[in-house]
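Next up: some structures, all given as structure tokens.
Values in this text are rule-based calculations from the coordinates and carry no lab data. The structure displayed is predicted, hence computed values, not measured ones. Cβ atoms are built from the backbone, for glycine too; each structure is taken alone.
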Structure I
Amino acid sequence: MRLYDAAVSALLGASLLLGACTTSDREHCSLPDDRISMDDIVSGVYRAYPGPQNAVMTPAPDGYTPFYISLYNRHGSRYQPNDKRYANTRQRLREAQERGTLTPFGETCLSEIEVLCDSCLGHGGLLTSVGVTQLAGIGQRMFKNYPEVFIQSIPGTDRQKRINAYASVVKRCGQSMGAFFAGLFSQMNEPFYERFPGQAFNVMAETDSANMKFIAYDTPEMRILSAKDAFWQADYQKFYVEHTLMSSRIIDNFFTDATGLDSLQFIDDLYWLVIGMQNVNVPGCKLDNVFMPDELLECYRCVNYRMYICNADAPMSNHIPALSASSLLKNIISCADGAISSDSVCATLRFGHDTNLLRLLTLMKVHGCTAQIEDPTEAWKHWQEADICPMGANLQMVFYRNAEGNILVKLLHNEQETLIDQHNLRPVYGPYYLWDDLRSFLTQQLGADTADTEFIEPVQ
């Protein structure tokens, strides 16, 4: 549904080559600190977007100006995927209260859960006010950092370019796109209107199932790998049960008699509600005393186990998750080619999901996203999804051009400069890559095309 219409030919010089960013001097490229707090780690992909932690940006080489941005943005903070976790948790506690088997601590938590349900029930899967703020902030900062790109989309300027935007058909992604544009438009302040009186951006935005083949696509191989009867599931289920129920303290803290309770499901639902509190704005509700730190970690290790196999580069996954992002990466390359050749588009913005962004980052071999761990129970120590793909996570590719037509590209992961972890692909200066070099590398990562375009809504 349409919402509204509206090759490097010269050497860059020895001085640029001497500025190439190596492993030993990555700090000069403003790469984020690899360390992350345990509180954030155990939140996994439910971590609320922290915003750019290192605002320092490496200036482009002299003579280069940004002219095009390619974005893939996970939706912002949302409610639980559906209402079940809220309603089921409340129902179990209410039933225990009626039986007289709820402890004083359980009574207190039921009061908190009642407040949570009053605020959240009916909104399952939708963007929260926290998510709106996140995406608006990303839009604001993108305009602030690269005004030259977006001024090109103002009618009456030298080149009247267009912003192309695509959102997943899942409603929270369209809401995220709207919040992003609200932030982008908010930068059209008084000085801007003095320069371009009565003008607005030239935008084409779509939420169309036809676009899901690149915004959120699972290959047939990916569906087999993530199926409930996949080869790794038996070991995972054993690990999940053992570590979710690692302590009877949680159940004993809530119930004097837990006969008939599905303890595994109760703890699992509680875990998601607790770590999801950072994504909702619910005054009067506090659940931070439900779990001990080691209990949260054990629950998270189970989540990370599954996420690592299905969305990263686990050896046992045989690169299937990464290759599932081939249609997305192909779209990124082709849209960039079109923007360069036709000079009619200044930005391509995509709003989708965590799993697809995780796989894209793996396929592109973005720094920090390619850990290969033989034992998935230990993956959490090396592949930290809370840092890689929190709510609102994004990958931005900013294209620069000089008067001679030479093109450089800088990658931003969660609005921080980053690099490609590939020894034979080197930036020419700081985090800036020659587009020809980067394009050639990315093209080599693509998997085979497939005519199968079925979309299965992600869980997260």
Structure II
Amino acid sequence: MEKLTFERPVIQKINAGLPSKFGISSRMEPITDIEGIPVRRLIEEFGSPVFVFSEATIRKTYKEAWRAFSTRYPRVQFAWSYKTNYLNSICRVFHQEGSWAEVVSGFEYDKAITNGVPGEQIIFNGPDKSRDDLAKAIANGSLIHIDHFDELYEIIDLCGTSVKRPKVAIRVNMDTGIYPQWDRFGFNYENGEAWDALNRIMVSGKMDLLGLHAHIGTYMMQTGSYHIAADKLAALAVGLERKYNHVISYIDMGGGFASKNTLKGAYYPGSDTTPSFDDYAEAITSSLMKSEIKPENLPMLILENGRALIDDAGYLAGTVIANKRLADGRRATIIDAGVNLLFTSFWYEHDLRPAVNVSDQTEDTTIYGPLCMNIDVIRGSIQFPLLKKGDQYVIRRVGAYNNTQWLQFITLRPNVVMIDITGTPHIIRHGETLNTINDLESVPEHLESTDNGTTQRTK
């Protein structure tokens, strides 16, 4: 007879799922399948934990964003934010849908080229562009968004040896009513720095100034801030036309749209409070349409969204390792995915569900990952069903940033799977092995042997 697991008896409040004086209790619905494929089958085939992406959801979300903007503005172009998720298969879905590439490093730039994106459809942002990066971008006809004066002077110097004229824009930071103001990147609007940069570009006569760019923040819940930003970029565009008789080709409003994830400390869930694509589109396009830019000179509107386009498409499925009681009697459930894989656990209250039908009884539970770190907390407090060792779980809306910010730490990074529009799963990134790590290391000759010469022999 199998010995039962002993658990020290404690008095703990259990939510039985029955109506109370506060009303009917909400039931945590399990996620038993992803795009029609049972979670159990995915784990059996691809291991635990495993990231799973839905190609159908990516395409559907992109089309919804495109509809919201293209029905309100005559010329719209999306540029997929590589830093959000630069797995090649993810990027290529967006490129097939018509999205350009927005990159912030030489590594990402090369990724976009490898993915078949034409140079003229790559937007190069960020403060760290080496001289070689800039020369490559100029040669390929890419759109270089200048971040600071040192970069501007570097480009002017490169013009002396470059066959092609650089295609540039400037990034502008500004007061849009949010706190803290994002003023680390680009040239400030209010103190005149942006105009100083524009004057130097125009007077140099060595570059083609094609656009103006702003990225005012991340996970932006206030659409009015985009309205203000668009107003100020439009004012710069009008000023350029008046002073230099120069018409810009595009205004790039960056990204920062919120996904439906719930931020830590939020009173209401993100699914109820996040603005829609229509809300963002209305704020931005109405500002540009009512500006003093002449109708015949309306610039193309570029959006660099990442999080809002991919979060819903990503899942993390895995297995419960153990349960225990903390010193104060609270329940702790340990799962096989830690914060090294789910970096966004530090700022989201992720939607974590059982992958099997369970009872309606729940208990206040802390969900820990498997890492030997006290900060490895996936959910600090959640009314969660009483899952057992070996039961499976699913975490929703994990498509953004987790596959670019994840770490090989204590555990190896797992398989990443995409389910295509026909319902067929494909591995799009293979899980790591010990060789993945060791192949990058080099051991000096004097350390090849671990024998220190004093090995004791035992009889």
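Looking at distance in nm of label points 7 Å out along Cα→Cβ at positions 300 and 396, point out which structure of I, II has the largest value.
II
Using mean count of other Cβ atoms within 10 Å over residues 140-147 for the comparison, can you identify which of I, II gives the largest number? The partial results should precede the final answer.
On the way: I: 17.9; II: 24.1.
Greatest value across I, II: structure II.
Can you tell which of I, II yields -8000 when helix-only ellipticity at 222 nm (-39500 (n - 2.57) for each DSSP H run of 4 or more, over all residues; to 500) is derived from it?
It was calculated from structure II.
For which of I, II does Rg and Dmax of the Cα atoms in Å, calculated from the coordinates, equal 25.9, 94?
II
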